[in-house]
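What follows draws every value from the coordinates through simple rules; no lab data is involved. Source: prediction; values computed, not measured. Cβ atoms are built from the backbone, for glycine too; each structure is taken alone.
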Structure I
Amino acid sequence: MSEKTIKNALISVFHKEGLEPIVKQLIKHGVNIYSTGGTQTYLEGLGATVLPVEELTSYPSILGGRVKTLHPKVFGGILGRRENEGDLKQLEEYAIPELDLVIVDLYPFEDTVASGAAEADIIEKIDIGGISLIRAAAKNFKDVVIVPSENQYAALSALLENSASTTLEQRKQFATAAFAVSSHYDSAILGYFSGSGFSHQEKGTKALRYGENPHQSGFFHGDINALFEQLHGKELSYNNLLDVDAAVSLIGDFDETTFAILKHNNACGLASRPKLVDAWKAALAGDPVSAFGGVLITNVEVDAETASEMNDLFFEVVIAPSYSKEALEILGQKKNRVILIQKPCKFPKRQFRSLLNGVLEQDKDLSTQSAADMSPVTDNKPSSEQYEDLVFANKLVKHTKSNTIVLAKNKQLLASGCGMTSRVDALNFAITKSKSFNFDLNGAVMASDAFFPFPDCVEIAHNQGINTVVQPGGSIKDSQSIDYCNNNGMAMVVTGVRHFKH
């Protein structure tokens, strides 16, 4: 029979708010209630007569509460199949009550991680008994109602308004929610242990206006409000979010005052200067054409002077740790312009990409190289100023689509060739682009995301006045590029770290 009457219930929850109406209804319908610890005390405070689980199992709560419900008399009562004669005989033989309703939630693992708690405290919030009870009750949905979180309290209360009976379809719906809860919980724990911090958060799913193009639907799964405070403008789009992610990753590698302008996930302007307005002007000069409609980001407060300069440009999004009152008044003049405050937070250390019929997972590229990590391989050595530009360019090359070449000078992006199928094409594009904006390449540095298999790139660079190069090294023909540099008075350093970005 698909309809089942609830006669016995097990209630053991962390979140008790919202439970009172359910308890009152169970009392009204004459349901026997089993419980443990703090939940038992709470239920008794509501006027319920509670049967302690310890009396059912003849075991107390042990190991500091780590073991309370893990017992055959509890799980037998949940998993016993009501239509199976053998199961019913054993339930009777061992005096195990049939548990028809299980209300159990899980320790707040994610909240504990987010709070910055010590690892020992986080580990204690990995629920064992609760997750086991949820899975057991959901597995036996043909006979048992499972309420796996406070989010389902209202739905259960609505069912109990008139009677303590449920249909098979209703029990299966609760079981579906239960497996969603257990799946999310395990994902969060895996994310913590793997360092990814990633889990699919149903409560954080947000429908976007569309995906990359208007004919594609799009969603964001996560809590964007934990990362940013939006002060102004329209909702972020799918493409905005991609650019925002690229911008935040890029700016995170720079400590001094820096401004970046991004289009299609690549920087088209970037500069570091002691004063923010100068950083903005130098970044914009890198490519004032591509900057139109871009995403802007800086790592210091935006002041009124800089905001006034920025306001002349049409851009989609600006991100900063803070804004002066005057700057906000200026930037807020455009109705749809998105103004974001980036909150201090820890980003996941793993990244994922769906493809084919699965998902790729890898460590994020969190490596950056200082001057000390750059080993000279030529007779000429870079000057201290050139090392600063090499570090600057090498950080930028890490965040630019491969194949890529970055040209920089005086901590300013002159041009980059990004997403090219040939490293020579990438260099030639960067040279052409830098010249179109009247940059002088004499004394500039060149950074490559991967090694040079031939000396063609260093030769092209040298012919344009570029005299200092950083690359990871590792080609079996490294000596050809090094020899060319030595024969032409160039300096080259290698890092040993490749920064492909596909």
Structure II
Amino acid sequence: MHELLTPSEMAQADRLTIAAGRPGIVLMEAAGRAVAETVAAGIQGETRIAVVAGPGNNGGDGFVAARLLAERGQRVEVLLLGARPDLKGDAAEAAALWTGPTRPAKPARLQGADVIVDALFGAGLARPLDGAALALVEAMNASGARIVAVDLPSGISGETGAVMGGAVRAAETVTFFRRKPGHLLLPGRMHCGQVTAADIGIDADVLEHIRPPIFENRPALWRDVFPVPRIDGHKYVRGHAVVVSGGVSTTGAARLAARGALRAGAGLVTIASPLNALLVNATANLAIMVRSAEGPEGLASLLSDTRINAVVLGPGGGTGEAMRAQVLIALGGERAVVLDADALTSFADDPERLFGAIRARAAPTILTPHGGEFSRLFKDVNASSKGCSKLSAARAAAQVSGAIVLLKGGDTVVAAPDGRATIANNAPPWLATAGAGDVLAGMIAGLLAQGMPAFESASAGVWLHGETAAIFGPGLIAEDLPETLPSVLKKLLQSSGRASNGFSK
């Protein structure tokens, strides 16, 4: 259930199901029933329900829900945007079975409603709302009623999560078969409330034909390749990660990343330190080793050890030619490389120099920009993706760069050059704190050091990062993330049955 379907992919799922012998009206009946059950579950006694129905199939779902709710003894009226004779196909058939009141959809008619079913527009909305439709949306939001949205809150793009002119703010959303990207991407997610994906009779086999490349970032997607220490293993089997430190005044970022890598399971972690920060780094760490690496030459000497299989550059490292040289040295080997913060900004004036080095290598590279770093490094992508989604921008950047691109935020997207992508929705707001991104870069490097594939490492790191912050709760600072991570890992491995005897399955 972790696949996400764009509106066009969902339409294809409908077509395949109908072609296989299940009529569209049967799917509509099932969808309307799911909506009615969600509405009914939240009410007690007789309630006034207004179903705001649009002119398409979303409105047809609303007519079915209205009929079923009326059969349960509720006071229901349908407020129709448009003329009833203009309804077509399955929507017209569903409307014909509704014998209750149908009135023109006017904002004033929403006054006094306890529950509003938003069946105005679904995920396939093609243009911004205006006129009568926008007035209805604004009236729904101002009504104070509990709003249950059908498929997606009206005004939210199912593909991008964008607000198109205006959008309903629902308490609950009932979608069908699979969620859409717009349910997870911001700001759409903030309008959806609690989302339920209802089974309406579409067989999961249709996914074999559609082959959706976009997924909700959940453990089911990457748990089978998540590294688990073996009882007969040792620290060198679990990999060796190096984090490159900046000067004495910015060592905290590297230390946070190193701690993240160690807690994520790397067998050994070393901070590569310039001479002026060597004492600070050495006295501030116990299990983490510290080695002198002065400038690009020093890093090249350290990385000549082929047992080092993952490197993090950027956190607190400073920008400029020295950082560019260090990045290119790291990319020249066969180790996995995670580039964050200053390592990305250092190539803002010459991104092709970075991308060429990434495309020339076989080993994995992961870029972890926040929005500002992304806009600086991917100027062409950013310009061409205006009006598009964060998802589209990240996928385009992955193709251009040849790297796994992790575009951070409350809806972090991980995109691979082959088109695969994940969208996270488990990050709490208190994760937005100084140093949290440094820990994330280190956690991903720790997973890479253990041999986890790059796309899965980035996705798992993002999920673990969010889950750890959620468990710690308000008051979180970056130092808390590595120390809370073990409890998340324990729960993850126990739930998968892979930690019971110390052996990976």
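Per-structure values
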item	result
Origin of the derived value 20.8 (mean count of other Cβ atoms within 10 Å over residues 254-261; candidates I, II)	I
For distance in nm of label points 7 Å out along Cα→Cβ at positions 22 and 390 computed as 3.2, the structure of I, II it came from	II
Which of I, II yields -0.67, -0.85 [log10 I(q)/I(0) by the Debye sum over Cα atoms at q = 0.08, 0.10 Å⁻¹, calculated]	I
Structure from which 1.8 was derived, distance in nm of label points 7 Å out along Cα→Cβ at positions 310 and 438, options I, II	II
Structure from which 5.2 was derived, distance in nm of label points 7 Å out along Cα→Cβ at positions 318 and 486, options I, II	I
Comparison of I, II - label where relative contact order in percent (Cα under 8 Å, 6 or more apart) is highest	II
